[in-house]
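These are the structures in question, set out in turn.
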Structure I
Amino acid sequence: MPRNFPILTLNIEDLDDRGYGIAQHGNKIVQVLNALPGETVEAQIFRRKKGGLQGVAKSVLQASNLRVAPREDHFLCCSPWQILDFEAENQIKVSSIKKFYQEAQVDLPDFDIISLPDQTWNYRNKAEFSFYSDDTEQLNLAFFGRDSRSKYPHTGCVLMAEPINIVGRRFLDFLNDRKIQARQLKSIILRYCYAQNKVVACLFFKDESLEFNLEELSSLLDEILQGISIIYSTHKSPAPVVTEIRHQLGCMELTESIYDVNLTYNWDNFFQINPPVFELAAKDMIEQIKGTPDFSNLPVVEMYAGIGTLGLLVAPLVPKVLAVEVTPGSQEKAIRNAEQNRVGNFEFIESLAEESVEAIASNQILILDPPRVGLHNKVIEKIIAESPKHIIYLSCNPKTQAANYAALQEKYKIRWMRAYNFYPHTPHVESLVILDKK
């Protein structure tokens, strides 16, 4: 840490939506990692921000009775709430959703939160690991820290499905045997399929001269690892962008089963990271549609559709589904998924939601599952203008969901709401609201 960043003794008053403990120091707000409400901590400050500071608790002088021991040393990189009792985590997430809606001046009905308490570890079906070489030039898997661009080495993560960790370590051994260094690599992306118990791996490297032997790569494939892509990614970008696919072995597609619908996707397609909990949300969504008196006569439009997951799940209930998504490759997968599930009433438009608002009409059910930034203003304006009869809004960011609903509440009321802990031991939470036109 820079020498001019102080260590402060702080009383933690609250938690924010990024998982930081919140304290006051003079006229500044301090965000503190590894800190819970009610605790007194000594925090090393690592960043100055406009109007505030950020730091990490290096020692806890007075601990909360909600604090538990984290399961891994790098927890602040991946899941800062490993220190929080899980039942308390659920209640804090409910409280945070209520707070977001109160700030948006919206009254909420009573709602609960759904989780799978016996499946709070090893649930993630996607990981991106960086690489780190130590003083002995031994290669390690790594995460970037929240406090800086520093890397924190590890041999796996307790949030990841264990086959992901197994394959990650196997690649690590493969790369170490060949004396490949972290400076030559970017990252490895690993995707896991619950239904198939299979993994696909994409290794991104930035040293254009690096060569891989196909026969040696083939030896990595087995009953768990079914596909490998070796991808050159230009050093001009820090992100794992695809510049050139050098090698591809095996099958890079996975097929997950959600509510008896088989959904095929590629390593770079969006798919929910916790399928068992997502399936519970999908079941609730289907039950809520069945509880809508006129549902069997109403077509569905799904905005921000990904590979068409939600639209395909509800297609048997309604006369027609139109899905809208811009991400390359999503259309091909969505149409293929419709065909393999014998869904004949499904159509797809490859487009930004805000460029296809003409699809929104009054006599329909509108399904929304936007990214964390929420709905585009053009989508909100079209909803207000056309007023679809019913809206199903699944959100990975209740804060933007609350703001979006505030813009719609003159025309809509919340019929039903529920939260889902898709992301145990992190600050993130999913929320589902069913809106009916007033």
Structure II
Amino acid sequence: MKKFFIFALTSALALSLFGCSSEQTPTEETDSSAVKGTYSVNIGGYDWGAEVNKVTLTLDSPIGNIDKDTFVVSETKMATDFSQAPEFPIEEVTNEKTVLDAYLVDEDGNKVSEDSKYVVIELDPNPTDGSIFVFSLHTMLNAYSDVHYLDISLSETADVKVNGSDKLEAIEIETAYTSKTTDADKFELGNYVASDGIEYNYAYYVPEVESNVLVVWLHGMGEGGVEDTDPYLTSLANKVTSLISDDFQNTIGNAHVLVPQSPTYWMDNDGKQTNFEGGSIVADGTSYYTESLAELIDKYKEDNNIDKVVLTGCSNGGYMTMVLAMTYPEKYDAVVPICEAVADDTITDEQIASLVDLPMYFIYAETDPTVVPEKHEIPTIERLKEAGAKNLNVATTESVVDLSGNYKDEDGEPFEYNGHWSWIYFFNNESVENTTGLTPWNFIKENVK
């Protein structure tokens, strides 16, 4: 009898995957005496998703005497209202932003002491504000929104000077941002059509120092699809940008990074999403994308003289990591499945045996409400131990909380994320192997020497 796994994606999983990113804005009346201007934004990747972290104003007159208390900034975007089940409508919301700093710069972004037409405003990212991508509980996908803008004004205490000495009474900043940069801009974008006709968009990073190592990141459910999305979303909805950071690259000794985007979701077994029923996926341990995805990885490996390949991914991507590893164990040098969603009762003894020689590093939280460890990682890991797995590593935590000290709840305790989000510990290299204390980045380093 064929066994199936019901993959239920709870509303808790999506709590901070809401938001947007576009330029639909309201129409405003103007004050002819105000200094006018436009703004651009930079979007950073964080543990909970993507947020605007820096704004650059371009004004029509030079100003001076500014600091972090000069400006008031609010952000309007779309968000799913998780309190209104089962409709879960996507609605417009506005959040006040905390300004960390504001300073004058020249046209090239260098700080200056004299009056200038260019101003940088640094904003405080916060998990309670959520991501700027819209997560729909009906499609289970993140997408760009048609509404996203900032409102920027002077605070009541501002004492900004214009024309050298006059006090500025108001500024009028066009609501739509003129351009954006992101922390994912170091990635380049590519497209590949496999021999079976399946087409992939993907992001990739070529290290500054020549390397024969490739790390493949396989995204979760929310980052697939082909409408209102692209591989930059895939790289920002989770903090995939950490893989191109100096910290990661220096730790493992430099690596290429490949981020393929699934046309639907990795757990799709026929490419038509017929196993997605009422917010759940009925998965049987296979994927429609197995052969074509392996072909894409092989092609990148061939084109870039790659000798070592490491697979890693979370949730839906953890599922795909396991499926690829069980199908082609000889192709990969190490795997890091994170909250992986392959139900143990869909894995055969032959598949377990195929993984015995493959270095593996499992990451999960005991309180994961979406991929329940007792049905997934725990029995699979026990079977691997019994089969004599030679390089088996397991890093577990009770829950998923902020370990940076930067984000706290109302009681001053570390901010707690959904228990499914154990990928946060991977991207920050905060997972610790239960027995040896080995971190995931050092595990990768050891297996690509």
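A few comments on the model shown:
- Of the structures I, II, the one that -6500 was derived from, the read-out being helix-only ellipticity at 222 nm (-39500 (n - 2.57) for each DSSP H run of 4 or more, over all residues; to 500): I
- Computed 11.8 for mean count of other Cβ atoms within 10 Å over residues 83-90 - originating structure among I, II: II
- When mean count of other Cβ atoms within 10 Å over residues 131-138 is computed for each of I, II, the one that comes out at 23.6 is II.
- Structure from which 7.5 was derived, distance in nm of label points 7 Å out along Cα→Cβ at positions 163 and 291, options I, II: II
- Read-out relative contact order in percent (Cα under 8 Å, 6 or more apart), computed value 12, structure in I, II: I
No value in this document is a laboratory result; all are computed from the given coordinates. Predicted model only: the values in this text are computed from it and were never measured. Cβ atoms are built from the backbone, for glycine too; each structure is taken alone.
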